[in-house]
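S.K.: Before anything else, here is the set of structures, which you'll find just below.
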Structure I
Amino acid sequence: MTRGLLLAALVLAGQTILMCAPARAALTLCNRTSYILYAASSAIQSPRSETEGWTRVVPGDCQVARKEPLTAETYLVHARSSIAHSGPPRAWGGNYPVCVKDANFVLKQGVTQPVCMADDTFALPFAPLDNRGKSIWTMNFDEQPAMTLTQAQLAGVKRLLKDNGYAIGRIDGAPDKATGAALADFRKRMHFTNDAGNAQLFDALEREARKQIAPAGYTVCNDGREALLVALGQISNQNEGGKSVSRGWWTVQGGACAHTITTPLGSDAVFLLAQRKGGGTLVGGAQRFCTVSAAFEIQGAGNCGARGYGESGFAPTPTKGVPGYVAHIGVSGLKR
């Protein structure tokens, strides 16, 4: 039986498979949850730290986070769930704020640096890694109730099938025929070949779910390769005075997403401006808001020049009546 058919068999017949842990790793991260996780780790050797991410770990799998021996004074780890999952985001971390970026990154800075200096960085709470002084270590991410890697793999498939609109019941590691039928239908929709493996399955499940799920707030995804500078304009509802505000800039690397508004949308209209880092507007429109070249938050959209600001045209996005929206920007502009 090919690898592509193994997972369907385990759903239908109760068989199990395991993805092998990578070799030659100093720090290996294993995902025993039902969520696709993106993990970052930080090595602290006073007075400097080096943080890198994101390591993608699908349910039931293990991935290398660091190849070098764990010889630094302290290691910190954080993981967050994929934005493809419906419901509130999940995070595995602690109480130590560490600066990160949305896109894949390596960030070197001082241990005592009080704030994230670059405008495309922000802090997330990391947890200390208890590697017991060993240079090679494997860390598990868990949820309750606890699962084995094999159970997590099946639970992850169930969750992603549900994220894709299938009628899935309990998210657990127990096989059932309904999940098997949903999985078979998804494989048919994706036109998988018989030798398609589990990596291809999880990639497709995540990709298709991201097309359907809009996390609360406003997310901008850069589907191209070139980094973009993004700004937003908002006009509040009439019962709130119809006030305008513009904010920027977020740097969104190619292939990455930035969660620019993290609370449920409360305005009928959100407008988007995206510029190439090398110059030139990729997404814009007729709605005018005040802007400046540095990071900004500007109340009101009138008299921009008289107030010492520039002015730019923003494109409308269909956010009325929805708590969350994801704007996808391709090489030709905003995808509708």
Structure II
Amino acid sequence: MAEQSKHARQSESHGNRLTVTFAIPALNEEARLARCLASIRAQEYPREDVKIIVADAGSSDRTREIAGEFGALVVDNPDTLAEYGLKRAMLNVTTDLAVVFAADNELPDVQWLSRVTRLFERSGELASVWGRLLASGDDPPANKYLALLQNDPLTFFVNKNLPGYLRDATRDDSGEPVYLFRVDPARPLPWGANGLVFKTGFIKPVWDVEGYLGDNDAFQLMVAGGHDLVAYMPELGIYHHSIASLSDWTGKFERNFARHFVSHYASRDMSWAFPSDFRRKFAAWLVYSLFVPVSFLHSVYLALRDRDAHWLYHSPAAFLQTATYVKVVLRSREARSVVRSIILK
């Protein structure tokens, strides 16, 4: 309560309007940042109520200059990794709401902020609002597959908690599909980035800790701390211009597994990644992903069900994710130790 009161005194609220900050880690993002920031500035919402913080990890291109052109506050991120940049940006937020954003994100709707803030105005308990990842018409096919998946193939396979929450959720009367529900930390959701909106007073104390904190970790810790009422808006889209090809995604798999998961596993609360039945599902995943005919038949089924051929990327993507993780484990003693601890837990 004291922390929330402190935040309330520091908040930049203007009258009854909620103020919002977009927190964006960046490193050499001159090719994508202008598109991202332009979509924020195009919002039909009072400009003085919308702040942007870009945490720059030492860019050698025009990233900082572009951020300045759009009126963003630029803070330094000497630790390089995006998670450290996000934390530095979040700790500088003084507005009512904070949006976890990235240079490869884009708001597709000029009413996006108005739709989000209306939800928070109706409920003082609401902790966060989440929508769906979208692919724009000019995105490559692999990115359109990512928009279908909404996450990486492994998480898609092992975490099916959202449909269960939606079955029991309360429908909001806002005129568009909005599902309100409380998240049980034992039934985690892999939420954390790409347009997830937080009430700053609930999430900022979570980030005010020493060391590494992943975005998914922060969401899980907030929920475990009692701020568990969330809203899911399936029609609230965020463009995520993330990958150009499966080989591009393979590089992300390797970096994320080695630099984020393995290197910081001991200090992280990874309960969001390990539902109670994780080991059983992971064993099934190994068969599913490495025995290609199984995942291929499933991808064909998904393509026929949704009438979307981009699902055919699913089988090779699943194989590449597991193969990449295996490569990291074989090369790294630390990775082998982490995997052993997960299996024996």
Structure III
Amino acid sequence: MLTTLDASQVLEVLRPVQDPELHRSLVELNMIRNVRVQGSKVSFTLVLTTPACPLRQFIVEDCERAVKTLPGVETVTVEVTAETPQQKALPDRTGIAGVKNILAVSSGKGGVGKSTVAVNVAVALALAGAKVGLIDADIYGPNTPTMLGLTQAKVSVQQGTNGEVIEPAFNYGVKLISMGFLIDPDQPVIWRGPMLNGIIRQFLYQATWGELDYLIVDMPPGTGDAQLTLAQAVPMAGVVIVTTPQTVALQDARRGLRMFQQMQVPVLGIVENMSYFIPPDLPDRQYDLFGSGGGERTAKELDLPLLGCVPLEMLLREGGDRGVPIVIERPESASAQALIQIAQQIAARVSIAALS
């Protein structure tokens, strides 16, 4: 039976244990809290920097091993929670009250599956326990309501003290605002730049987002008004560039990536979508329909991380058409697993940037 062990000794033995992403002591980062010693039992709270931490189990096991080196300790109980850090403020850009991190998912070329990645990453983060919002900034082609099963949803637009206030739609743990809620299904949006600028700012600042860990912005393809508006309006935690392995997609992806770098927006990494095709009747086969290795080569050339490669499966397309993201409907599938890991990588990199 322990008679002299106290919380300070537990903290001391945990001091060498580091966050594997931040390479700093968990104790120094205030990630170890509420230490309790009851005889041979030790318990404490481990506060991660994101609910979607990809190394959660690894950190827990490191902590348990460290505490069990103390004489007489038989049982170690670790309660795991998370507090997502706030992105760093910028003096010339206005943040959104209650929103900790604003992320863009962008591409240079259309048709590479950018919205599929944005929707599934948003839902994966929500499933991990994060509070997530999603802005469909593709004003001319708003598709995210379909992908999130919200085609019949109606958003509330009310008059507030500072103008109109929009109440986002909600499904699968994600709050969503899209132009698709404000127009008829077949109605085209025929606008010039200033009107586009205005509606994106309205989505950012005049929505009741509440408290969010991550606000993801699904951008239109290219390097136009929407990208400029977002980069100049709000402090961004980073942007994710989506491409396919195809040469023309990679060429456009590089242009889009360079635009964000010129706007001093951190590029979190590259996602290669449609990396290969998996036939539903031959799940062990892979076909490189759009080439192979393009995302990895580009990431190496630009000294950026490759966040993941998402295979092309019929289930992925079918889920998007029916409004059930694949990370919800078939989380064990190859594409869902890739998207979940990408969401974890994004969350980890956002935390590193905020705490570095």
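S.K.: Taking FRET efficiency 1/(1 + (r/R0)^6) of positions 29 and 317 (r between Cβ atoms, R0 = 35 Å, to 0.05) as the quantity of interest, name the structure among I, II, III where it is greatest.
M.R.: II
S.K.: For which of I, II, III does helix-only ellipticity at 222 nm (-39500 (n - 2.57) for each DSSP H run of 4 or more, over all residues; to 500), calculated from the coordinates, equal -10000?
M.R.: Only one of I, II, III returns -10000 for helix-only ellipticity at 222 nm (-39500 (n - 2.57) for each DSSP H run of 4 or more, over all residues; to 500), namely III.
S.K.: Among the shown structures I, II, III, from which was the value 38, 27, 16 of semi-axes √(5λ) of the Cα gyration tensor in Å calculated?
M.R.: The read-out comes from structure I.
The numbers here are math on the coordinates, done by the rules we state, and not lab data. Remember, predicted model here, so these are calculated numbers, not experimental data. Cβ atoms are built from the backbone, for glycine too; each structure is taken alone.
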